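Down below are the structures I want you to see.
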Structure I
Amino acid sequence: MFPDHRLVPGRLAGAFVATVLVAASLVACSSGPAKPKPAELPANTAIVGVRSAWTAQLATINFPLDVHVTGTTVTLASSDGTVAAIDANTGRDLWRVSLGVPLTAGAGSDGKTAAVVARTNEVIAMADGKELWRQKLPAQVYTAPLVAGGRVFILAADRSVTALDGQTGRRLWVQQRPAGDALVLRQPGVLLAVGDTLLVGLSSRLTGLNPMNGGIRWEAPIGTPRGTNDVERLVDLVGRTSRVGPVVCARAFQMGVGCVDAQRGTVLWTKPADGFEGLHGDESLVFGTESDGKLVAWKRADGERAWVTDRLQYRRLTAPLALGRSVVVGDNTGLVHLLSREDGSPLNRLSTDGSAIAAAPVVAGDTLVVVTQKGGVFGFRPE
C-alpha cells in the first residue's frame, strides 16, 4: 500500500523520465482542506483469536510489492533486489537470492519459476534461488509478472503485454495497443489467467487474450474516463482482483468496481466507487477500501452495497483479504485489522513493526502473512 501514487507520462513510459508524484488525496482534486485525521481506534477486543506464529525479515520495500502464494510457499521481494521464497508453515527461507539491482515489480511464481522486474527494465527469472535468465524490455513495469503454462507474462506501463519463454526468456509475442491515455499509474495492474484465457487490465477495460499468440478475444469496460484533465480521466484497472470460478471482479482507479464473466467476456455489473486499491471477496460478497478509508462490501450477484463501515477512515488501507468470517486489511501504522465479513464490525487487531503494511495481506495454508515497508514479514495463525 503506497501513500503516493506515481503517475508516469504514458507516451514516455518506455524511457527513464521524470515522474509526476501525486498524493492519493490529490488524485480526486487539485486542492482541498487539510489532511483529515485518521479515525481513532477503540481498545482492541479479540473476538477472533489470532496468535503470532513467526517473523522473518527482508530489506526495505518501497515499490508496489505483490506477495505471491503457491500452496504454503510465499514468494516476495524487497527494493534492493532480494527475492525470497518462505515456508509459511515455519517462516524459514526455502531459498533467498540477491539480484544486485533495485526492483520495480514482483514477485510472480508458479511454484517452480519466480520472476521479478528490475528498475533497469529487465525481467529476471529464478528457480530454486538460482537466476535463470534476464530479458530487457522497452518499458517500465509495475505489475508483478504472471508465471503460468511455462511462460512469463508481463504487463508494462505502456500497456503492452509480452509473453516470454519460462526456460529461456525468449520473447514469444507482444500485444501493443495504440498510445492513448497521457498518464499511467505506477502501481500494480490486473494480470491473471482464467482457464485458457489471459486476463489483462488495459486502461479501463478487462481484456481477454489468447495466451499462445496475444490475440484479443474480448474486451469488457469497467470504467469510463471522464473529467477535465489527464489525472481525472485516469481509470486504469488496479490489482488485486476477486475471482470466483469464471467471474472476476476488479476496480477501475477512482472510478468504479465491476464483475466480468471471463468465459463469455461480458460485464455482469459495474458500480461507482472512489478507490485506488484492488478488491477481494468470496462467493457472495466483494470487498474494497475507498480512498477515504471506508470499507465497502458489494453483493457479488448484482453489485448492490451490502454494508459500509467508516471505522478505519483515513487510515490509508491496503486492499482487503477475505478470510473465513473476516475481512483483513492493513494500515499505514503497521496495524492489521480483522473485521466481520457480515457487517464490518471489529474482530481483532494485530501489531507488526510500526511501519506501513506494504502489500495486501495473503493467506498460505492456515497462515495469514503480512509484509511491512521496513521489510518485516509476519505470520499469524488462529488460536
Structure II
Amino acid sequence: MSTVKNVGKCRTLLEIEEIISEIESSDSDTIFRFPVDSLKAHHSPMHDASRLQMVVTLARQRLEDDYLDIHPNTPELKAQQAVCDYSPGIASVRLSRGIRLGSKEIDRRDVLAFAAERMKAMDTQDFDQVVKGRCIDLLCVAGSKIQYLKPLFASRGRAKEKDEMAPVMRKLVDRATKQSRAGVPESLVDALALFSAELIQNTQDHAVKDHTGRPYLSHVEGMMVGWTRFYDSIHFKDFTGHSDLKSYWDDEAARTNTGLKSLRVFEVSYFDSGPGLVSRYTGKLVQEMSREDERRALIRCLQHKSTSKSQTAAGEGLPSVLQELRRIGGLMRIRTGRLSMFNAFTPGDSRDLFAFNDWTETSLSSVQGAVISILVPLRAP
C-alpha cells in the first residue's frame, strides 16, 4: 500500500526544502498530497517560485505519467479553479497528466481550461487581473496557445530586448510597489529589464532541453514580481543559515507600529523547469560531481554568462543587476541543483559581485530548474 505524505502550506524555505528532501529520499510509490492552498497561496515571489520549483521537481521525477494528488475532500470545481489560480499550480498540472482527487482523475487539458482567462490577462498586460495581494506572475506554458507571452517575447521563441522590456518592467514595478515605488530606483529597473531580456532568452536556448540536449515534452518558465513583508515570527529562520544572511536580516529588519519585527522588500524571482544552471553548463548531472565541483561550476557559469556574447547585450544583465544591488544594499539568491547560494550587500559595498555563499550549511537535495531571486529592502525614509 502506498504511503501518503500530506504536504503542508510550505510558507518558509525550510518547509519547502523538507518536502524536496522527501521527494528525493522517499519510496517511488509514496504519494505527495497537496492542499489547494499550498498551490495557490501568495507569500512572496522568492517563496512562491521556490514552491513552484518544488512541484516541478516532483513532476519531473514522479508525475510525467501520473497525476498530482489533491486532498480528496476538495470539491472538484474548487480544486480545478484553485490550481489554475497561480503559477505553481498551473506548472504542476502542465508537467503531469492532471490532478487526482481520491479515485477521481481529471485530465490536464480539462484542468488547464480554468487557467485560460488568467493566461490571457498575462498576455495582454492586464496586471490588475493578474495581481494577487501584491504579487504579479508571468508564466509561459509549453503547448499553450499563448505560450510566448507578449510582455516577455517579441516573437515565437525570441525574448524582447532591453529597450522593449524596459516599459514592461516599469509597469510591473509600478503595479507591484505603488506607495513604495520610490524605494526602487530607475537604474535598478533598467538593469532588471536587461537581465530579464537575457534570462528569458536563456530559458528558450537552454531550459527547454535536458542536460544531454534532448527536448522536454513539457516545460514552463517565467517570473514573479512583488512587494513583501517578511515577518520575524515566520521568516526569520529562513535567514539564519549563514552569518552574512543573519547580519543582513538584523541590519534591514525594522519594528512595525505593533512592535513586530519585519523586513519590507521589493522582489523579483525568475524560474524555469530545465536541467538546472550547472547541468546545462557542464552537460552532466550534478549527482556525477562533488558538491564543491558543483559550486565552482555554478560560479564559472555565472561569470561566463557575464562575459560571453549574447544576441543583444553581451551578457551584461547579471553584473548590471549585481552592481545595482551592491550600490543600494540588495540581495540575490540562486537555487539550482543541490545548491542554494546568495550574495548580500550593504549599501555602497565593495565586495566582489560573484562572492556567493551557501544560503545554508545543510546539505540540500537536488531540484529541477533554477530560481533566481532578487530582494531590495524598502527602507523607511
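Derivation of every value follows stated rules applied to the coordinates shown; laboratory data play no part. Everything quoted here is computed from the prediction, not taken from an experiment.
So helix-only ellipticity at 222 nm (-39500 (n - 2.57) for each DSSP H run of 4 or more, over all residues; to 500), computed for just one structure, reads 0; which one of I, II is that? The read-out was computed on structure I.
Comparison across structures I, II (criterion: Cα Rg over 2.2 N^0.38 Å, for residues 131-218 alone) gives the highest value for II.
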